[in-house]
Structure 1
Amino acid sequence: MKVKPVRIGLVGYGTVGGGMVRLLQSERDRIRAATGADLAIARIADAVENPHPDIALPPGTLTRDYRAVISDPAVDIVVELVGGTTVAYDVIAGALRNKKHVVTANKALLAEKGAELFPLARENGCVLAFEAAVCGAIPVVRAIKEGLCGSRILSLHGILNGTANFILTKMRFEKKDFATALKQAQTLGFAEADPTFDVEGIDSAHKLALLAALSFGRFYDWHGFHVSGITRITDLDIQYADEMGCVIKLLAIAQRTEQGPPFLSVAPTLIPRDSILAGVNHEFNGVLIETEAAGPLLLTGRGAGASPTGSAILSDLTHLAAYGPLEREAFRMYPEGLDGRPAAPDDLMAEYYIRLTAVDKPGVMARISGALGDHGVSIAMLLQKLATENGNAVIVIKTHDIRTRQLNDALKTVDGLDIVNGPSLKIRILDPLSANS
């Protein structure tokens, strides 16, 4: 077999970059034997002079100037692992303009600028590969873009953030409160010092924007998604969900609608305890894809970390080395451009779990149920669960199917009652496998 040299330029030599280089060095011979492509690191740029002195590199490989990497004629493919949306944009755009393929794990940048960067790749005859940007080592991007290109995708339901999933798992199985579970996630390295993107659903929304673009062929601005996080979920909600035969997951949803624009959402969701996604726990990710011809498929695995992300980057590098010319002819498999806003969540019909705190005295339940009934909310279950130290009662309600707009209006009325203390919490109840039935 004729060996084809492929030289890699890396920008961003942190934890993930170091993991990718180590993996490439250990797998280089196997990849060369399997594909005929000899992948090797040619240049590396990082703000730190040598973050990984234990990794052996040829003299002259390291630089602090990313421009030296993206303009180097010896570099065939640029790997961007800087993160963020400023310098990383300059790296990717510059590499593409220099006619170099790019591999990135930067979901935030692609969610913000993908509608600009993918056409730039097309104009320059290059490929912008991003398997590592969504769900770490899980090959969900290639599965949608290639493996399922013959089957129309109806919906996608995903647990896309390992940090949030780890926290909810600890709250469920170890009875921890949110703050304690978050602290443990940070100690283990699953959560950043500032976990906002993870726990508020923003990271999941970035990933959903990419998966929706691949599934539906158009980009949708993630700022228009319905996005909420898990910071208001308490150990009581976990307990009450379990009593209802459900678990709480931070669920990303991309679903076709009869109106045209897809429904795109990231929010805590009650799903049946025996459903296929309920078994995706700890820091694992899971993506359930419902297709017209192939039916439901579940992809699951580790969604973050140096090794899983490095594995996905190496997968893109190997694929480009072997099939780069074919990839350039397959641009119609990439999203075409920015589309309008997704479907409004206000029109969604669903059952809901509601938790609120009210004064513990006679007549409270009747006033609350009456206020909901005035707005057409049909109650399937209404329970007073326990009394708090300050004389308040926790009330849990399960509704029948109700349009979200109606429920929001009803909860505004309920929250305004003089017997109710603080804003209520509502969580959608959904069985992912029956969402399209």
Structure 2
Amino acid sequence: MAGLVRVDGERLTADQRELSAFGRTPSGGVSRTSYSPADLDARRWFAARCTDAGLSVRTDGLGNVMVRLSPPGADPSRPAVWTGSHLDSVPEGGGYDGAAGVLSGLECLRRLAEERVALPRPVQLVVFADEEGCYHHLFGSTGLTRGFTSEQLAGRRGRDGTRLVDALIAAGLDPDAAARTGISPAEVHAYVELHIEQGPVLESAGIDIGVVTSIVGIGGGTVRFTGRADHAGTTPMPARRDALRAAGHFLTRLPAAAAGVSEQAVITCGLIDVTPAATNVVPATAELQLDYRDTDMSRMQALADAIVRTAQAAAQECTLTAEVHFEDTVEPVLLDAGVEDVVEQSAASLGYSSRRMPSGAGHDAQNMARIARAGMIFVPSAGGRSHTKEEYTSPGDLERGANVLLETLTRLARDD
């Protein structure tokens, strides 16, 4: 352990505490939807922290924030070692999801700068925009690795119906530049992301560090049931074409639809829009937004097929119609075995226990894996809780994870 640079755990904990105040809700959760006032305040706070540390900061047209360190001896023409995560949160989420990776990355760059560690490669931190998918699953990293056309961006709307282009303009971003965010694989030597586990495995096993081997695929879509609006008091039950009742039939059958594909498959509906939205009117339409996941791409397609069949069966029972529209799928990925080895070796060099494990949540690393060697570091989540105000990772666990990230970045930056 002698000679290894360590993070400043107290500073990291203080940063986490300050950042979690942006978007804090009366219930104690964090609501920091991408491009919202709370998100923009958090970004300004973060940029100031980077500037104070003497790091260069730039923001692209989608709102991805790039923070770069050129250590002593670094060749700026060589591909950089990247790390990153996100600052946005789900509604009523917690203060660790995404933020832990961003703040750990910042702390790593600060410590490398403070200790003037000589490295042959630059080190770069990226804060991805809208990882939580208000406008698109893993939006910012998709823009970097695949790109969007102006037409695709113009058609995007958020969960609340807000047009993406309006949100970008309100955030001071240029919608035209948003279609020019792609990066070349030649810019990235390797990518490593620290994240809270969001599950109970590490805590239950008493393990310090998770070395992530694979990331689940993510699909999204909309199911729209269309029936007929009628008077709630005078329309007999058998005569109704109730869109919300069809939605109910559909939702109760989703567990069986997922189980019919695999033990890993999951389908979630977390948002329903009903019209006319009155208690005394039989619903004419019900629109459900879905999230579905599996670890295998062929099973992802089987899940989509099962969703369509289930929706059509529910519509037929209620004498109405169903339309299903799917978004682009974020494919499941295997992470780089060589990067996994470096993470494991880094943990061991620091005296921390580790285990290899898959990720059941989606992460920007699966997009970065399309263009570079990619890996992930998990730290324990108390009670396995995430996407809730009860989300928590102890200062000690966060510090250990950041130390592993720092050592991993250092080793990768010394690659030939």
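Derivation of every value follows stated rules applied to the coordinates shown; laboratory data play no part. What you see is a predicted model, and the numbers here were worked out from it, not measured in a lab. Cβ atoms are built from the backbone, for glycine too; each structure is taken alone.
On relative contact order in percent (Cα under 8 Å, 6 or more apart), which of the structures labelled 1, 2 is highest? Intermediate results must be reported in sequence, preceding the final value.
Details: 1: 16; 2: 23.
Largest one: structure 2.
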Taking distance in nm of label points 7 Å out along Cα→Cβ at positions 387 and 403 as the quantity of interest, name the structure among 1, 2 where it is greatest. 1
Mean projected area of the Cα convex hull in nm², for residues 99-194 alone: greatest across 1, 2 for structure 1
